[in-house]
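Visitor: Input: structures, listed below.
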Structure P
Amino acid sequence: MLAEASKSPQNWKLAISVVDTHGELVYFYKMDSTQHGSVTISQNKARTAARYRRPTQIFNNVMQTAAGAYLITLDSPPPTASPGGFPLVEGGKIIGAVGCSGATGDQDAVACKAGAETIK
């Protein structure tokens, strides 16, 4: 994730959160000059990916439809509907999730997906 975020010319400043299968924080890293709001957002993305066992992009896609208005009623707090959260899967089993925030949602997803794919 750090390598992907730091590639030239990207130089994305990310907050990176790793959670267990229940969505509880187990690791956090914030790159220098990352905006403060990204700390909570990265944790929320990771929590959503772990609890719902799917990438947060799926919730973003649903929110773009008229039927997606129900999404905020699913949980408290509601799922984070922004790209950049991915379940961590090892041997076909979810072992946690990772969430990135600090760049655009699509850029967060690129960096986080690179990290999530290192787990086999």
Structure Q
Amino acid sequence: MHEMAIAQCIVEMVDERAHICQAQRVKNVRLCIGEANGVVIDSLTFCFDMLTSLNSLLAGAQLVIDTRPHRAYCRTCQKEFPVQHFIVQCPLCEQWSCDIVSGTEFQVVEMEIET
């Protein structure tokens, strides 16, 4: 379950930043996660909740997750399309000359704190 390792990294980053900002408490953390990352959102949320319960600065913090669809752009027919099963072939012209445009993101976007 790699979600535990991911949650641990998020908690460590947020804890470090909260200390720099002299926060009294972290209220929420917003993430942007692309579908192609293979992260199980429920598992990540569970792990995050468990780890934050052990940290007085983050206890009770809510994890807010925005997901991004896995999409690509075909350079041949100049159309954007959803990527299915990680196959980046244009469904219209069947060419392989495509660029991923979304779905691989994984970012801590923001955190809300009390000072």
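Visitor: Thinking only about mean projected area of the Cα convex hull in nm², for residues 13-76 alone, which of P, Q has the largest value?
Guide: Looking at the calculated values, the largest one is Q.
Visitor: Tell me which structure, out of P, Q, gives 1.00 once FRET efficiency 1/(1 + (r/R0)^6) of positions 29 and 101 (r between Cβ atoms, R0 = 30 Å, to 0.05) is calculated.
Guide: Corresponding structure: P.
Visitor: May I pose another question? If you work out relative contact order in percent (Cα under 8 Å, 6 or more apart) for P, Q, which one comes out largest?
Guide: Q
Visitor: With FRET efficiency 1/(1 + (r/R0)^6) of positions 21 and 93 (r between Cβ atoms, R0 = 25 Å, to 0.05) coming out at 1.00, pick the structure among P, Q it was computed from.
Guide: P
Visitor: Of the structures labelled P, Q, one was used to calculate Kirkwood radius over Cα pairs in Å, giving 15.7. Name it.
Guide: Q
Read-outs throughout are calculated quantities, based only on the coordinates presented, and are distinct from any laboratory measurement. No experiment lies behind these values; they were computed from the predicted model shown. Cβ atoms are built from the backbone, for glycine too; each structure is taken alone.
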